[in-house]
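The structures considered in this document are given below.
We did not get these values from a lab; they are worked out from the coordinates using the rules stated. Treat the numbers as computed from the prediction; the structure is a model and nothing was measured. Cβ atoms are built from the backbone, for glycine too; each structure is taken alone.
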Structure P
Amino acid sequence: MGLTVTEKIIADHLIEGEMIPGSQIGIRIDQTLTQDATGTMAYLEFEAIGIPRVKTELSVSYVDHNLLQSDFRNADDHRFLQSIAARFGIKFSRPGNGICHQVHLERFSSPGKTLLGSDSHTPTSGGCGMLAMGAGGLDVAMAMAGQPFYLRMPKVVGIRLTGSLAPWVSARDVILELLRKMTVKGGVGKVMEYFGPGVGTLSVTDRATIANKGTELGATGTVFPSDEVTRRFLKSQNREHEWKILEADSDANYHEIIEIDLSVLQPMIACPSSPDKVVPVTEVAGKPVSQVIIGSCANSSYRDIVVAAEILEIRDIDPSVSFEINPGSRQVLENVDISGYLRILIHAGARIHQCGCLGCIGMGQAPATGTISLRTFTRNFPGRSGTSDDMVYLCSPEVAVASAVKGAITDPRDLGDAPEVVIPGIFTVNDNGIVSPPQDGSGVEVIRGPNIQPLPEFDPLPEDLKASALLKVEDNITTDHIMPAGSKILPLRSNIPEISRYVFSAIDPKFAVKALEAGSIVIVGGENYGQGSSREHAALAPRYLGVRAKLVKSFARIHKANLINFGIVPLTFVDPSDYDQILQGADIIIPGLRQAILAGSDTVTLKIGADQSIQARMELSERDRKILASGSLLNWVRAKIEAGQA
């Protein structure tokens, strides 16, 4: 039986395990990326491992999230990141050079390679034939140290594309349609792999948009083949030598196949406040808007910005709308300028921001109270924009610009003939924003500001766990709920004692104070717990406050891995109806938890209060069990290094 593209890449990188869906495998990682909001902690963790230089083919440290320097903290972190990159052999992408995923796609994506990034949207490079996955910073640190990346062998879902996109319909509408069908938990445990005749009609940046937002399905990754379109893209980046053909075998076996006819798609939009609340634009057309932003790692390529300029060349922005552009990279901005389109955008009244994530991560660009904001961003979780009662809609650049022109949500087909965007055969490439490390960085001083605090030390798992169910939450709790982003909190990412004060603050502002008084804690939750960002701080900071277990109906992949990495036991209900039996504040005892984990038990008994018991499931590999017993992945790896086993 033939192999899918995903299976071919995994087979080429397999170090441990068998390619049986659901079983744990360990694969070699070729490349890593970090961004500054997660990178400071990832490099502190890498330092703690104690090796002199990264062992990957390529590792890149990007600064794209914490760009607002309202005090010393972000600037200090940027200086730390640049010095540690030079020390350990890592390329450094300077502030303002661009969003990690856009820059990596342009300058470093390579068909058939594996990429692990400390950002959930790392699958963007799957648009160039890579197996690219998001993970917590500690997993990325381990990959930089030459350790395998461990995950459950995913099921490979085939998305068969036929036809071609109609005028005014774009790649964003493809993934919005899939989110409408599958929801934010439909891709858990799966890689979405695209094939079929329609794939050839999509550019690499189109594919990258789809791969990027595949993350919102909960998918492990998204993979496109490497074909002639891929070759042309790499040639445009002066990297044609990295191209190779990579396609699924004709008899490849997919877990399931979803058919999408591109020619029948229409402009779609995700309504507040979830990426899967998708409807045709026609259903919400006419709602007044006050802000429209084109940007984020999903839609900030040359094509996405030029289509806006083409529309605005003969049209005006409605005076009630703030229309804003966040270019994905300095290369995008420079080539838009060279082509003459930047002048059109400036003349039309667009606000041109620096190349970075900005409002997508809540770093500025908050909308006005009670108003609608249309964004080509990745997520619209409640309050993520920085405005607590926000109404954020997610859409394509075409829908965004049409709505900016009309002052209300607008089907772009109402504008008449669609513009034709011509992509340069060769882009002007300028890598001055990427700093290469010295051949020998052993003498480089790592510069630490006062906000960079040492990693907390964590104790091993106790034999019996006695805890309080300090918080009970519902379905689809995101990492934004657990550990908020935004300009107030992001600068604290390298200071765990300080950032821990904001754990669950969006749900219970007094949670951190209660946690420090409670001792050991169990969090109770519903389905798809921990969806969203890869931020390991949503596990690390709760562990610092005393969270030792989470009992939920189901977990999102990256968050579950992060919990294990920091010694928090991930438990799921054997009987989901038991969720209703646990009251917030209940006392919970799990006798013999450590022994049950080390013995390989699949279930454990929880005593709730004085007279109630329930069963919880522990879906853990042998490696997971050793990490949990040790208290953290760092504890376990250090012990292996000391014993000469790593």
Structure Q
Amino acid sequence: MTIRKLIVACFVLLASGKLFAQVSVDTLREAEQLVQVDHADLLNFVQLADKSYLQILAGAVELRQDSIFMYCDSATIRDGDYVVARGNVIIQQGDSTSIFADSLIYDGTLGLAEFFGQVILSNEKQQLFTNQLSYNVNTKVATYLYGATMVSDSMQLSSRRGYYFVDSSMVMFRDEVVLIDTAFTLVSDSVEYFTNTGQTHFFGPTRIVQDSTQIFCEAGSYNIDSQVGAFYTDAVVKRGAQVAEADTIDFDGQNRTYLLVGNARFEDAERKASADRITYDEAKELTILDGNARYADDKQEIAGPYIYYDALNEIYYTKGRSLVSNPPQLLEADEINYAEGGGMGQAIGAVVWQDTSANLSIKCANIDFEQERDYIRATGGFKGKPLMSTLMEGDTLYLTADTLLAYRPDTSGLDSSRVLLAYYDVRLYKSNLQALADSLAYFSADSSFNFYYGPILWSDTTQFLADSIEVALKNDAIDQVFLRNSALIINSPDEIYFNQIKGKNITAFFQSGEIERMDVSGNAESLYYAMDEEQAYIGLNQTVCSEMNLYFTNKTLDRIAFLTEPKGELLPMNQVDHEAVKLKGFCWEKEARPKKLEDLFGTRKVIKCQHAAQVFQRLNLAAETEKVMQNQ
């Protein structure tokens, strides 16, 4: 029965003269009815034809059912349990729950209350405003279907329909949910809000706006008080230029931290990151990437299983097989650590460093590096030695030493040339060039290799000895070889007879990878085995002079020009004591010569040449150079 029908029925009864005499409130209290009348200024009792009865109350009406108290301006009670109340309606249940309305229909048997008009449900600090509300006094569940707004402290939450579980302090908001707080705004299809904790759960497409932060997801939770949230299914957090995406995002608004799990991606104006799992602390500018991690900024790109990046202090380190790309340089290792503020970094475990612009790579066990100077220091590796490789003349040149060191002298960025230093037990192998030395310096500015302290070089059938040797390249091919101090060149196509050239300094000129000319200066000496047209030896040509030039054709000595007061003779082969005529310092290092890549590692063959063996014991230039660099 609607309120209108019940009110009309009351007036019909009054008009028909079937109204019984007024009874006292005490008499009604004694009647067996669920809803008790505690007070009314006016109370009429009406007996109906169907033996049901009505109580019509007016003026400061007070009703009660157990612990439930009802107040209103007027009320009609049917059979002691069905109440229609009007005007300033109030229901109180317990100490904390009150409901205010313009009118009320209450079924005391079922414990169901329907509120109409300007309805307010008040529970502790929360107030729910609506035009129509259903409330079950037994379950303490309030339901609205035509829109409502809840206010709690600074928070306001509204939706088209919802359910308020008073005992559990939970409100379920459905359809067009909007939550507005001083700190943020939330829009969703469905929200569960716990009034006692400020915890919010949301389902369906959801958007949260907090200052400059926007959060999008399909489901999640957020605590209004602590500003801690978890967002699920295609979650996106946007904060200014920052964008974070993942299957799940945990967000702490007060501490400004994010945890992204599953297909995680983070980027801002300065960096991009992706991983299976990302932890980001905005205040500390700290990013931790775990699983398929990639990080990129304007300086480099890092990839590996795990990356720790502290942008504030410019520190990063990786775990697992990692790659740092700083074009044209690439660095790969099992672990990489770098502190830009401290200036140095370290790569550990099966390290591969590459300079793609120079076709240069180094493989080793450890690399110390510093980005500003493009400085690297490589140690360890296969059998304890780092290995450098580069392209030359379309072929690969390999170089090993106890230590390889490279850096860029000009840090202004105007000059990209580099210096490479190798020291202690330098070994070089190329198909047509091999070398041993104590130390080496390579200067990319003029493409020159400088071998120090008794180096030995081999090219085809020729061996070069000197205190130091410089090999100058042109278009990635050998252009000139400079032998300085105690220079000695030995050539032997058959390793039976040895052509020898000696002088203070010797310069060898190459064309298309083959020797074309040699200039010898300072106490020049030569031993040359002459051959006839049938390539048979005819004698030994011995010559001494201050300077001489030697000319070659097809790797064979064609002629010699003696420039200053030459003294020489041609001895027939049967008159030559081949051992006795050898020049001072002669030695043919066949066994020590690297013949394959593997010869660059392990124990080096014994050097027979006394000249080379002695200078190998000296302090080396490269090591001293490194000490000077590190002290600057």
Structure R
Amino acid sequence: MNMPNHGFYRVAAAIPQVRVADCRFNIGQIRGLIRKALDSGVEIVCFPELSVTAYTCADLFFQKTLTQEAERAVERLKKETEQWPVTFIIGLPVEHNSKLYNCAVVCGRGKIYGIVPKIYLPNYSEFYEKRWFEPYRLDIPAIEINYAGDTAAFGAGLLFNVDGVKFAVEICEDVWSVIPPSSYHAMAGARALFNLSASDELIGKRHYVKSLISQQSARCHAAYIYAAAGFGESSTDLVYSGNAYIYENGRLLAESERFQLDEQLIITEIDIELLDAERKKNTTFISRPTTDNYREITVYRGDKKDESGYLELNRTINPAPFIPATENYDESCEEIFSIQVSGLAKRLVHTGVKSLALGISGGLDSTLALLVCVKTVDKLGLPREMIHGITMPGFGTTNRTYMNAIHLMDALGIASREISIVSACEQHFRDIGHDPSVHDVTYENVQARERTQILMDIANQTNGLVVGTGDLSELALGWATYNGDHMSMYAVNTGIPKTLVRHLVRWVAENRMDDSARTTLLDILETPVSPELLPVDSGGQMTQFTEDVVGPYELHDFFLFYTLRYGFSPAKIEFLARQAFRNVYDNAVILKWMEVFYRRFFSQQFKRSCIPDGPKVGSVNLSPRGDWRMPSDASPESWG
């Protein structure tokens, strides 16, 4: 399905003020919020449970006057909104065959498209719904009933299709059941799940509800839009705080403010393409109805607004998708670092080696790898002296990085060695007949391969293994010398993108190091990223800056995440990047580096096809043995 606006679909949850049993007032409040939603470009807006009558009518639900007034109110609302191209879902009691049902009614353009009865009715001390309403069953086929001047489908197994987006509805207690109806709705094809609720407020209940909805959204790979009753419901015994949430695949996109006296409307976009990508990848997700009783209903929205593909989103696009969220930052960094340490620890125990050898350049990647090595031997109760850190100054090594490498190794108490590669490289230039004044790819790669040879040989001398330092971003771009820094015996950073490397080093510096090591680590963090393979200038300063050549790593990591995690098209990733970096990069810069990303990503696959073992730490990884299996000669033309 080729959706406009790159698959983003704008939805809303509305919390109106209500008066108990005053349907005329309540419909007026609902109509006003539908108008606001329409003016904000919303496609579908959901209201709370029994929002037409109010939830707390109690035995007034037995009164014919109330149910008839609710039906007349819906008729008025249909007429007043028949020219509005927006779909809305409202809650009210519906009588059928001398039974009363707690229902969600799906309306739009002056028509009722479906009536969904509640399946699970609470019968707790504070809720006596079974006193007033009849429960329904999902396995009962939908029927046609006459209501509010329409003939509409009545049943729990209804799927509604608006512009290709399928959604379904459940009501409050349904999601608390052992297997919520929304689980079946999702398997039947619903990507958006709406819940009309009237859950009262209790101490700690909000966190439980949010957890419940988040898990259901994640489990179903769906958007979950939840609207619960708010101010105006009877406070005889209970209080309703007006909770509204919009989740997408387990992630909270928007929520209301609690205990507000005024009406609320929360609006955001759900990403249908993202949900489709998750379902496509998850082989345990069943994408078929588990019952034959589902019925799909096409909802006519009417006039379409201009959908150029560059709408301004209400939701925030995170420019750093690999970086842990603020609320669990420390926990996530601890977990990532522990995965690296545990992976290396297993390799050490399994091989029984007596040393670890790695090159220390004074740059970010080798610093993180060294920190992992140190914490690994500490965890195993082994001496830090078994770590052999080798700094190998060459033609482009600056005094800053050299001194940082020396200071860091000293501060961490490892065995350190200095081996210059200058003479060996000059000899190699003579051997192969290369002019050392020609600073081409041969000039650079000779240095990288010389350093790798030294590390491999020292590992042989010391009965050890070489720990690789290259990161995930470098693998994606092929920014490594084949059989040079590309190669090791175990690579601890292969699952860590460059943007995350910086955060992990800072986190370790601030949380796991003494003052001496911390000072050096903080200076390493401030050093520009460079392979230092080109000669320094007359002042001894570096002349080679990685991001000047390949582009900003924050952009490349952004492109990498959405290419691998969701398989998004270049057009959609460009759209997302525009939103995420609107105050940082203009569109021309984004497009320039995106072209570089795809060109390098495709052309450098041959390097990724034979990378060393290394631990996966996140949902994006490039191991040819698991997460990414790609022909080395695939064409990038369709991504150009």
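With Cα Rg over 2.2 N^0.38 Å, for residues 316-539 alone derived from the coordinates and found to be 1.18, which of P, Q, R does the value describe? So the calculation was done on Q. Determine which structure produced the value 26.7 for mean projected area of the Cα convex hull in nm², calculated from the coordinates; the candidates are P, Q, R. Clearly, the read-out refers to P.
P, Q, R: which one has relative contact order in percent (Cα under 8 Å, 6 or more apart), as calculated, at 4? Structure Q accounts for this read-out. As an exercise: distance in nm of label points 7 Å out along Cα→Cβ at positions 148 and 292, calculated from one structure in P, Q, R, equals 5.1. Which structure is it? Value 5.1 for distance in nm of label points 7 Å out along Cα→Cβ at positions 148 and 292 corresponds to P out of P, Q, R. Determine which structure produced the value -8000 for helix-only ellipticity at 222 nm (-39500 (n - 2.57) for each DSSP H run of 4 or more, over all residues; to 500), calculated from the coordinates; the candidates are P, Q, R. It traces back to P. Largest in distance in nm of label points 7 Å out along Cα→Cβ at positions 244 and 444 among the labelled structures P, Q, R is structure R.
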